[in-house]
Structure 1
């Protein structure tokens, strides 16, 4: 819930709930009706606690969808993006020539086994009756918006995560539609972030005993909402962002999609953003590695170890002693002993072997900073722009030394915070849609005055050491 007094906003959580998939009939589904029930509960609680709610906006993850018949009835619960049928469909498409690279070149989007196109192909391959009688295609946030308002739309940023939408031509890709055996009529009208799509319908306001609330679509894909909520302090500079969580998302806004072989090989991809912007970004294995280490350290110590304890130990360890590539597949699955995985990785590459909490943590954090720098160089090459400002958001910004290291390694100013930008980005587009503010830029300035952000200036005297470390780091990639 957000409160705005005309100068600043504040955010407050009014309802939390668990979101677990359901395994049934050898398939993995989202329990979408339960999620909608929890959504209604949250709306009811908010209405009781606040006299006047001006609007509501929904954002979710990408890739997943449900199909509806001509009577607007949902034909099946949405399949979960980790449902194994998608990976099998991806392999089948690969065999007939629709490789990840080809799909990227056709659409410009991020191509992973979890994407919606593979679920559509799985339905076609199995000769599904559901696909035959489907009349409309709605992605996850579109489903909830339909349940609330009775109106069917596809929101732009979410649609681009389907890998059926072509970011280059801003339309559904005809070649892929033909491959899937569907037509463009399956897809409702595309609406842009900031569009009012209706109000909560009467049956729900009566059920919940609430007043009608306008429903305004934000950037409904959570990544796009998170980028919208970044408090950019200098829009006139070339800026890059890193969302620092279990996964890191690193990228920048561009005026148009960047679709070429170099982009694909670099691991970057495009997705839609608000106000006609494009988001060029990639996912990086992030704080997951140190979180896994922490589990082992706690087990070995037989007690709770808090993060401040780690933060005291790693600065005392030897600098630039060894490095890991955080994106190496070795570090992706859960491990009962991640510190040993790190040590073995360094041993196999004839580096110093980190032992103990401080050295292992320092190895990880330095390597993460150098990976961020590596990706900055890729972004600069792809866009022919020099990064002048780094915006860090997410939980990782609580680590002040890590933020300072990013500034030192890149030689640019770093702005860190807030920890949660997805909700802020959602709010900004609601405020644009309700005419409270003019545009995203004004919303970002409002974010600067309403949230806690910190500035980190590079310590020039330390740049040479980071340059030397980077020269050694790229040798292990």
Structure 2
């Protein structure tokens, strides 16, 4: 028995199936993540290396060029670009679309291990970063302060960053544009000379006492407890009380020859917002998180956080991708709605029957919710590309419905009962309807094999 004959002869079953589809479709729509573009991995990997105290020229000659030479053997490599600045180097490797980035990252790690001996001893271990559309920041905030500026970074970390990171869907909250905390030890040269202590001794004494030491483990029955001595400084005042030497049987403390200042780093460039100095922080979402919903949760949390901040500290939103995403999605939704409305009007003008028009109009939301179920199952998002695809499919659905309905109407006018007319008419045109739909699919199918970003999106 054919599907269309079963659907006609068993109307209760057919209705229940369509109701179930509508319920599942609406549930999928409510729970679909909203984003601007589909999630995709960009074919690029960056190698970030810090070389403290080195000029841009030294970084280029001793770090950047060595890394570039070592990366030439990586598979599927398309292009290498680099940036060398004072204290750091960034080497970006661009790959062909479709390359296995996980395998490429492993090759990069292996090559970095091979060239590690050619890098300066003072250079830190290179870090590898992969790019993903979901890892792009979705919200930017500016924080300004007056009296609280010296302690702004710690204030943001404790009062802002930590509460925000507990929101579901947030991957990280990063602070930028701030000078950072710095602890300076200002020595008195005359006192150092009087106690016969050198700067090297002073530095070694500070380093030796600012460490955590492992002490093995302690076994108690079934349990094994690791032991360590927490020796790192937790407060700047502790530095002043460390012993740095001995003179004539008297212990010399750091506070005897120097002054410890807990302040911020010296900076040449300040971050200003509306003329006031401050800092920025941005939010990155987890893969698959709903950008719009996440933004709403962040705004609620920020409103709560502001109540606990000092009066001179202000938080302002500088950029919110969810606003642009929501506006774009709303515009496209409005376009789809008007398209459905115009389709109904045009169909009624040509067919002249409200019943037929209602049947065709009913096929539109049913076909849409099926698409939402598919997106939910495959882990897709409601984005510009998926909504454009739905709007294109909308025309095909209406065309097919008109063809079938018009043939059913013809059989009814010939004297057949509606049930038999539905079966006979559908049997006559089902192949034509499928072939017509497949021609449209055949037009867009080659786009899925296109290389580059266009192929990934389709």
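Laboratory data are not the source of any read-out in this text; all were calculated from the coordinates shown. Just so it is clear, the structure is predicted and the values come from calculations on it, not from any experiment. Cβ atoms are built from the backbone, for glycine too; each structure is taken alone.
Have a look at 1, 2 and say which one yields 19.9 for mean count of other Cβ atoms within 10 Å over residues 192-199, as calculated. The read-out was computed on structure 1. For relative contact order in percent (Cα under 8 Å, 6 or more apart), the highest value in the series 1, 2 is held by structure 2. Quick check: 4.7 is what I get for distance in nm of label points 7 Å out along Cα→Cβ at positions 280 and 344, calculated from one of 1, 2. Which structure matches? The structure behind it is 2. Where does the value 66, 27, 21 come from, among 1, 2, when semi-axes √(5λ) of the Cα gyration tensor in Å is the thing being computed? It traces back to 2. If helix-only ellipticity at 222 nm (-39500 (n - 2.57) for each DSSP H run of 4 or more, over all residues; to 500) comes out at -12500 when worked out from the coordinates, which of 1, 2 was used? Label of the source structure: 1. Among the shown structures 1, 2, from which was the value -1.03, -1.09 of log10 I(q)/I(0) by the Debye sum over Cα atoms at q = 0.17, 0.18 Å⁻¹, for residues 240-367 alone calculated? Computing log10 I(q)/I(0) by the Debye sum over Cα atoms at q = 0.17, 0.18 Å⁻¹, for residues 240-367 alone on every structure in 1, 2 gives -1.03, -1.09 only for 2. Looking across 1, 2, the calculation of Rg and Dmax of the Cα atoms in Å, for residues 56-327 alone that yields 24.3, 77 traces back to 2.
Of structures 1, 2, which gives 4.2 when distance in nm of label points 7 Å out along Cα→Cβ at positions 120 and 216 is computed from the coordinates? Structure 2 accounts for this read-out.
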